[in-house]
Structure P
Amino acid sequence: MKTKRRAGVNPRRQQKEKIYVYGRHALAEALENMPQAVRKAFIAPDLKDARLRALLKKHGIPTADLAPGKGKELAGRDAVHQGVIALIDPAAVLTPLDRFLETLDLARNPAVAVLGELQDPHNVGAVIRSAAAFGLSGILIPEHNQAGITGTVVKASAGMAFRIPLVSIGNVNHTLEVLKKHGFWTYGLAMKGTATPGSDAFDAPAAFVIGNEGAGVREKTLAACDVTLAIPMHPRTESLNAAVSAAIIFYEWSRKHPEAL
């Protein structure tokens, strides 16, 4: 059953919005890997975490007390913030595509993930985590109809959102054209794909398009891909979760690129 599309968060608009991440691990990851993105931290006065307080002091991050029972208005009603909430500058987290491409060593045949209108922030976070685990070089995030970077995404990524480049892009199809000009082969994940992950040598830079949870990759985007990939599965199962499918593809790629690990 297809899920109804809903508007996502525009990464460019996020640059003007406030983003809060929560939890000790998430803030520690930000401070260790991307301290320039942390603008302010709200800490429970009774928090006994010497390492976290030392990191805040080291990087000169302004702090404020987080009163008991407070924080839900910042992190969200269902967030388990552990007495730690931080204000993040999204402009420092997201990298423009052209700048990102300048950093890649294309001779090493890197791989990137292109998000194609994923709506569930837990899926986005899981894709980021898997991409980091299997040695991908970046996550490309479109500006329309796409869940943006939020505290939930960071939490679901286990802090990996601060360890792997997150790249802001416009139109997905145009981005695929740009990637092809840089030597990338583009792969769209599809139930009726013409190839399987294990059948491809992945001997060129690779871009894997992960589609919407309900509708999958748009037809025009699939048509723009060099290859469509289908994951073989038992006929009793109709489909896999988008993030699970992505993890399988990333793993198959990493098996042929052990140097990425």
Structure Q
Amino acid sequence: MSQTSQSHKITLPDGACLQVFEQGVGTPLLLISGLGGAAAFWNPCLPALTTAHRVIRLDQRGIGASTRGTAACTIDQLADDCIAVLDHLGIQSAILLGHSTGGCITQALALRSPQHAKACVLTGTWTKPNRYMQELFKLRKGLLQSDPMAYAVSATFYSHEPSWLNANWGALEAARAAAPLSPAAQNIVAERIDAIMAFDRSTDVARIKAPVLNIGARDDLIVPAFLQEELTALMPGSTLHLLEDGGHFFPVTRLTGFTAAVLSWAAQHV
């Protein structure tokens, strides 16, 4: 990883203060995390991605070192937060890489501010409501409210490919340590679940003019691969790349293959 490293605090009009990190040099690459919303999700990817890119990450509002603010938590608001980060850093356009919920945010960002989207990499994501995810997240939200420790632990099992998790058991212990045990922490997660369940850009995504790469894993149990196939069909000219396995957190569990696919595609499209 490049030794060039900076952190920033960016205050938004509603009072939210976002913690932002950047490393590396080259074409700007904004990494947008999923439901957990933490910049640290991308830590394993940094050594590879910072070889060719100025990588920007953020703790999303209410997550990690970022404060919540007063604005409603919607996908559009989270996209506007990312736009504010790019503007603060003087970045006119960037490659946008969003995983899961971050992929929804990326779609909204590219539609709300096309000039900021040099290219889009959508990983483990979707674009409209579906029965599978509605029922799964209804179950997860109920578990969050009744047993937040079980919510955190079960999410670890859902998200990771089994052999990887068995060999990296620290991921489960970290999930236990970060479980949303307080009412305030539970409310942050619950409102984010509500935001993704209300998300639907199925009639709009064809208007995204930037090059788009969709990446998924065939064994993803949270956002199944048929949703990336559906998304690709709705976006003429987009490219689909499906990994054979890796689970929902394939950017971590299949790190080398994932970062190689991103770097190779980005080099050809920007």
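What follows draws every value from the coordinates through simple rules; no lab data is involved. What you see is a predicted model; the values in this text were computed from it and never measured. Cβ atoms are built from the backbone, for glycine too; each structure is taken alone.
Out of P, Q, which structure matches -13000 when helix-only ellipticity at 222 nm (-39500 (n - 2.57) for each DSSP H run of 4 or more, over all residues; to 500) is calculated? This value belongs to structure Q. Looking across P, Q, the calculation of P(r) over Cα pairs in 5 Å bins from 0, in percent, for residues 41-104 alone that yields 4, 14, 21, 18, 14, 10, 9, 7, 3, 0 traces back to P.
Going by distance in nm of label points 7 Å out along Cα→Cβ at positions 153 and 233, which of structures P, Q comes out largest?
If we compare distance in nm of label points 7 Å out along Cα→Cβ at positions 153 and 233 over P, Q, the biggest value is for Q.
With log10 I(q)/I(0) by the Debye sum over Cα atoms at q = 0.19, 0.31 Å⁻¹, for residues 121-160 alone coming out at -0.65, -1.02, pick the structure among P, Q it was computed from. Comparing all candidates, it corresponds to Q.
Suppose you compute percent of Cα pairs over 17 Å apart, for residues 81-136 alone for every structure in P, Q: which one lands on 39?
Of the options listed, only Q reproduces it.
Thinking of P, Q, which structure, once percent of Cα pairs over 29 Å apart is computed, gives back 25? That value comes from structure Q. For structures P, Q, calculate relative contact order in percent (Cα under 8 Å, 6 or more apart) and state which one comes out highest. Max of relative contact order in percent (Cα under 8 Å, 6 or more apart): P.
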